Each structure stands twice: as structure tokens, then as C-alpha cells.
Structure 1
Amino acid sequence: MVFFYMKKILHVLQSNTFSGAENVVVYIINSLENEYNFVYSSANGQIRDVLEENKIQYKLMNNLTYRELKTVIEKVKPDIIHSHDVRAALLCSILKGKRKLIAHIHVNNNNMKKINIKTIGLLLASVKIDYFFWVSKSCYDGFVFKKFISKKSEILENILSKKSIEEKCSKDNNDYSYDVVYVGRLTYQKNPERLIKICQHILEKNSSLKIGIVGTGDLEDVVKSKINLMNSNNIKYLGFQSNPLKIIKDAKVMIMTSRFEGTPMVALESLALGTPIVSTPVDGMKHLIKNDFNGYLCFDDEELTKSILDIIDDNQLYQQMSQNCKKRFDDLCDENKYLNRIRKEYDNG
């Protein structure tokens with residue numbers, strides 16, 4: 001009997017929730033599970049349920065610290081480490097030993113454009129980082145020291161499997177009546193204060209509409225407080241949802257008010273499910289959304305509000321945009337090309 005050795009890949013993240021970067025890792029693991037031996041490691045939290053549901057091996061920590069990550073690496077003994085945020089990349093660069101280290105940068109944070117402790121740290125860590133994946137051109141271009149790592153950097157835009165999205169969506173047999181939905185972390189990056197302000201404008205224009213807010217994060221209490229102050233039964237805070245896909249599919253519009261983005265996975269999910277997106281014109285969203293085709297990119301609150309109401313009030317426009325969303329998803333998501341790039345870096349490790 002012939003046995004084939006499967007390389008062990010350790011994915012390292014800081015967050016304990018399930019959002020964009022976490023979704024990417026789960027997709028990679030599920031797609032390549034028959035070729036590599038994967039282990040997922042991050043802080044313990046909501047992510048545990050997702051990992052167990054997907055039957056993914058994991059080593060969770062109380063927090064992503066040098067000491068705890070060192071223990072994980074010693075126990076797992078990976079052949080390759082694949083980090084998915086700047087803090088993870090910094091710690092992994094110290095602890096990697098002779099292993100290959102891939103740094104996957106998912107967010108175009110404004111502080112990456114300036115010389116500061118974070119960017120200097122990533123520059124120093126780049127000496128030990130073997131390869132960089134950046135989820136968008138703006139994400140790469142936004143790194144102040146990009147010229148020093150250009151020869152080992154590649155833009156690898158996020159994708160998802162439409163079949164997996166549809167299968168997961170079909171597991172939820174509920175019907176949802178939300179006209180507008182937000183799904184994502186409630187953090188500074190996502191600007192939830194502005195989100196709630198626009199929701200208030202929407203309900204002032206049409207008080208019969210229903211809005212659902214899905215997600216958790218540092219600003220969760222702020223969001224709940226602002227929703228309570230609105231004193232409306234037509235906006236609901238739904239908290240964390242392990243499978244929000246049917247909520248997205250049943251909605252007429254997905255709203256996003258981010259200050260910056262890479263290639264947000266929830267936006268790809270929305271496109272796959274045929275739900276038009278109205279968003280602030282940031283980074284990766286400019287690549288996903290074409291105005292008047294599959295949604296709108298708007299600068300100010302009045303434009304955002306009007307665009308959302310235009311889609312809801314005009315069923316013909318909604319139906320056309322819904323179909324265009326699915327077309328755009330098909331144009332963006334080439335699974336074979338994406339997975340082959342991942343394979344190439346793993347196999348060269």
C-alpha cells in the first residue's frame with residue numbers, strides 16, 4: 001500500500017468571529033481538504049461553531065499572543081503557516097522557524113498608508129515572510145512600503161463557490177421579510193453609526209419598510225442603543241447569525257457603509273444570491289459594483305438613501321439588478337484559477 005504525505009497547513013487569524021477573512025479560510029480548507037492537512041487557529045469564540053459545523057481541525061487560543069501561538073505551532077508542527085492579518089503575520093514571522101510563511105492581507109486599512117509602528121513592523125516581518133497575497137489592488141497599493149516587497153507580492157481577489165453558497169442557503173427554511181439588510185462586523189471599519197443613520201432616513205421616507213442588522217463587534221452596544229432610540233418596530237438587531245444567507249437572499253437590498261474594504265466576502269455572497277448592493281465607494285467595492293447595473297456606489301447619505309429606495313420601489317429595476325448581480329458573480333469567481341494559485345504556493349513550500 002502506498003501512502004502519500006499531505007502537507008500540514010496552519011491558518012492563523014486574530015479574530016474569534018466569522019466574517020470575511022474567516023470565510024476565505026473556511027473556503028480554502030473545504031476546497032482543498034483532500035490535498036492538504038489543515039488546522040485553523042485563532043482566538044476562541046463564535047468561530048468554534050463554524051469550524052465544528054464544517055468539521056475543520058482547530059487549535060483555539062484565549063487570545064492571539066506570542067506565548068499561545070508558540071504553543072500551537074509546537075503542537076501542530078505545520079509545514080507551512082498561512083497568516084491572515086497583520087498581527088498574525090508579525091507573530092508568525094517570529095515563530096516560523098524554517099517553515100514557509102504566507103501572509104494574506106485582507107483589508108485596506110487607512111493606517112497602512114502611513115509610516116507607523118504597524119507598517120514598520122510588517123516591513124521588518126517581510127524579511128521572513130516568503131509570499132504575500134493581497135485581496136485587492138487598492139489593498140496592495142495602500143501599503144506604504146509596497147516597493148520593498150513587490151517581488152514576492154500578488155493580488156489574489158477573494159472568491160466563493162456559488163454551489164456552496166446555494167447549498168448553505170437552502171438549509172434555512174425560514175422566510176424573511178426584510179427589505180434592507182446589513183450583514184457584517186459592527187466595528188469602526190464598517191461605520192455602523194452611519195449605517196443606523198441611513199436606516200433612520202430610509203424609515204423616515206417609508207415607514208413600512210423592514211430593516212435587519214446582522215453582526216456583532218466592538219460597536220454592538222452603540223448600534224443597539226441607537227436602534228432603541230429610533231423607537232421603531234421595523235428595524236431589528238439580529239445579532240450573530242451562523243448562516244445569514246437566506247436573510248440576504250430574501251432582501252431587496254444589501255447596504256454597506258464601510259470606511260475601507262478589501263474584497264468583502266459578504267458582498268460576493270450577496271451577488272451570488274441576486275441581492276443588489278448599495279455601498280460607499282470604497283476600495284474593493286469599486287471593483288464589485290457597477291452603478292446602475294448591480295447596485296449603486298454613493299458618497300453621501302442622501303444618495304445612499306435614494307438609491308436604496310429606488311431599487312425597492314421599482315420592481316423591474318430590482319429584478320434586472322438581481323440578474324446582473326448573478327452575472328457579475330460569475331465573471332468574478334473563477335474557482336480553478338484561485339485554487340491553483342493557492343496550490344502553487346503550498347506545493348512550493
Structure 2
Amino acid sequence: MTAALLSVRTPSSSRARVRRRVLVLAVSGLATLFVLLTVSLTTGDVPMSAGTALRALVGLGDPGDVLVVQQFRAPRSVAAIVAGGGLGAAGCVLQRLFRNPLASPDVMGVTGGASLGAVALIAAGASQLLIPIGALGGGLLAALLLGVFTWGSGLAVTRLVLTGLAVQAGLAAAVNLLIVRFPAELAGSALQWTTGSVYGRTWTEVWGAGGAMVLALAAALVMHRRLAVLDLGDDSAGALGLDTSAARLHLLVVAVVLASLAAALAGPVTFVALAVPHIVRFVTGPPTAASLTLAALTGAVLLLASDLVVQHLLPIEGLPVGAVTATLGAPWLLVLMFRQASPVRRNSA
């Protein structure tokens with residue numbers, strides 16, 4: 001009898017512990033994000049107190065402080081938060097969808113498509129306001145190509161990954177060709193964008209991408225149950241009545257929109273979408289809808305912290321945030337590859 005009671009209570013108590021852990025981590029993440037945002041608004045060439053920055057944010061105080069906070073610091077910080085949140089959530093969905101810990105928007109070609117769209121508009125001399133729209137369109141184009149090339153296989157996971165790598169390589173080659181053909185005065189701007197940066201973002205860009213990001217995150221949360229069923233495998237999911245191809249397509253579209261919106265704001269920032277799902281799984285355990293929200297929060301913290309490092313800790317002026325995340329991402333990728341290979345070596349031994 002006691003054993004039966006324990007077997008009933010254990011799953012519920014385990015779920016309660018996971019919920020408490022996620023709640024504590026979410027509160028800690030929000031507090032960390034608030035601290036980073038405060039540092040971002042108060043530090044720079046025009047230092048100011050937190051109270052002064054807060055008043056300037058709402059349009060009060062010295063006009064110079066209002067200009068610095070409202071037009072330069074706040075849009076850049078919010079852009080990093082929005083882009084990081086989108087990348088974290090997109091990476092979380094993609095790694096579960098592909099059942100591959102190395103999956104990220106790079107694998108699907110989304111970052112290559114976003115780069116191509118933005119660089120094409122830069123080459124055409126378009127307004128800076130149109131460049132994020134071009135990036136979003138390029139990311140969606142990459143997803144369309146991925147769907148066209150893999151639909152005949154029922155969106156099989158292995159074919160999705162291999163086709164995504166091929167699409168990414170082709171789009172990256174097109175970007176390099178455009179940059180080589182650029183006039184000298186445009187090449188620097190294109191290279192800055194393709195490395196990933198939130199410098200110079202405006203409120204129009206931030207609010208547009210931020211509103212769309214909220215809708216895409218809501219869609220990801222609504223479809224989380226389908227993702228959980230797909231975790232069981234295609235055969236088991238089909239036996240439960242789920243159309244696996246349609247569910248995978250819908251989730252893929254949501255992940256692409258999240259990654260494309262992030263790329264539209266910050267350019268093709270690497271590492272965030274790859275690393276965040278691993279960090280969240282390490283601290284929360286099995287994935288849930290709450291861990292998807294936590295992944296978005298972790299991505300926002302990571303990208304904002306990286307941007308602060310670029311602005312205030314590194315001696316190279318004008319270094320894009322993508323350079324920092326790429327530097328962190330290279331050793332992280334090697335660690336993941338060794339971790340993936342170690343079970344194979346143990347089994348063969």
C-alpha cells in the first residue's frame with residue numbers, strides 16, 4: 001500500500017519541484033535582465049544615475065539625457081532583448097523538432113536567408129528602415145526553399161538537416177558574391193550587418209519586430225502540446241492521431257518566423273539559438289511549455305549581456321555583438337560535438 005502511494009505521489013511531487021525550479025529561475029532571470037537593462041541605460045559616454053535614466057526614459061529631465069536614453073540606449077537594449085528572446089525560443093523549438101542538439105537557425109539556412117535579404121537591399125541603396133524587412137523576407141524565403149526541397153520526404157528530420165545545411169551554404173555564397181561586387185562605401189555597412197549588431201536600431205523597428213515576436217511566441221506556446229507528442233517519435237505520434245508532417249511544418253514555420261524576426265533586428269547572430277536550449281535543459285530538466293518561455297528569457301539575457309561586453313569591456317570600438325557570440329559559440333560547438341561522440345566511444349568499447 002505504501003509503495004503504491006509513493007508511486008502515485010512521486011510524479012506529482014516531481015512536477016511540482018520542476019514548476020518551483022522554473023518559477024525561481026524565471027524570477028532570477030527577470031531580475032538579471034532588469035539589472036542588465038539598468039546598466040545599459042546608465043553607462044556610456046554620458047554616465048547617469050538609475051533615477052536620471054528612468055526619468056529620461058519617460059521624457060522627463062534634461063533634454064540631452066532624454067535624447068541619449070530614448071533615441072540611442074533604450075532602442076538598442078530592447079532590440080537585444082527582443083532578438084535574444086526570439087533566438088532562444090527558436091533554438092528550443094528547432095532542437096526538439098529535429099531531435100538534434102546541434103540544430104539552430106544556421107542549420108535551416110534562416111540566417112543565410114536573412115543576410116541575403118538585408119545585403120540585397122543595402123546593395124540597392126534602400127533606406128535603413130527597409131533592411132530589417134528584407135532580412136525577414138530572406139529568412140522566410142530560406143524556409144520556403146527548405147520546405148520545397150524536403151516536402152516529398154514528409155519533412156523527415158535527417159533530410160531537413162542536410163537540406164538546411166545546403167541552403168545555408170548556397171545563401172552564404174550569394175551574400176559573399178554581393179559583398180565582393182559592392183562599391184567600397186557600401187561594403188563596410190554590409191559586413192557590419194552580416195556579423196550581427198543591434199547598433200542603430202530605432203523604435204519603429206523594435207516595436208514592429210517586438211509585436212510580431214510576441215504573437216510568434218504565443219503560437220509556439222499554443223503548439224507546444226504537438227511538440228511534446230512529436231518527442232515520442234513519428235510512429236507513436238501518428239498512433240495518437242497526430243498528423244506529423246503538418247505538425248512539423250507548423251512548428252517549423254513558427255521557429256522560422258522567430259529566428260527571422262530576430263535576424264531582422266540584430267542580423268545573423270550566432271551561438272544564442274544553439275546554446276540557450278542546452279542551458280535551459282541543464283537547469284530545468286525535461287522540456288515543458290514553461291521551459292520554452294524560460295529559453296526566450298535566457299536568450300534575452302545572453303544577448304543583452306553580450307552587447308554590454310561589446311560596448312564597455314572590449315577595447316575595440318564598433319565591434320558587433322555577433323563577434324562576441326561567435327567567439328563564445330566556437331568552443332561551445334566543439335564541446336557539444338565531443339559530448340555527442342563520447343557515448344559512441346563508450347558503447348564501442
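If we compute FRET efficiency 1/(1 + (r/R0)^6) of positions 122 and 170 (r between Cβ atoms, R0 = 25 Å, to 0.05) for structures 1, 2, which one ends up with the highest value?
Details: 1: 0.05; 2: 0.80.
The maximum falls on structure 2.
18.6 is what came out when mean count of other Cβ atoms within 10 Å over residues 162-169 was calculated for one structure; which of 1, 2 is it? Don't jump to the answer; show the numbers that get you there.
Numbers: 1: 15.5; 2: 18.6.
Label of the originating structure: 2.
Have a look at 1, 2 and say which one yields 1.8 for distance in nm of label points 7 Å out along Cα→Cβ at positions 178 and 242, as calculated.
This figure was derived from 1.
If helix-only ellipticity at 222 nm (-39500 (n - 2.57) for each DSSP H run of 4 or more, over all residues; to 500) is calculated from each of 1, 2, which structure is the one that comes out at -26500? List each step's numbers first, then the result.
On the way: 1: -12500; 2: -26500.
Derived from the structure labelled 2.
Given 0.25 as the derived value for FRET efficiency 1/(1 + (r/R0)^6) of positions 130 and 210 (r between Cβ atoms, R0 = 41 Å, to 0.05), which of the supplied structures 1, 2 does it correspond to?
Values: 1: 0.25; 2: 1.00.
Of the structures listed, the value fits 1.
Of the structures 1, 2, report the one carrying the highest value of relative contact order in percent (Cα under 8 Å, 6 or more apart).
That would be structure 2.
Read-outs throughout are calculated quantities, based only on the coordinates presented, and are distinct from any laboratory measurement. The shown structure was predicted, so the numbers you read here are calculated from the model rather than taken from an experiment. Cβ atoms are built from the backbone, for glycine too; each structure is taken alone.
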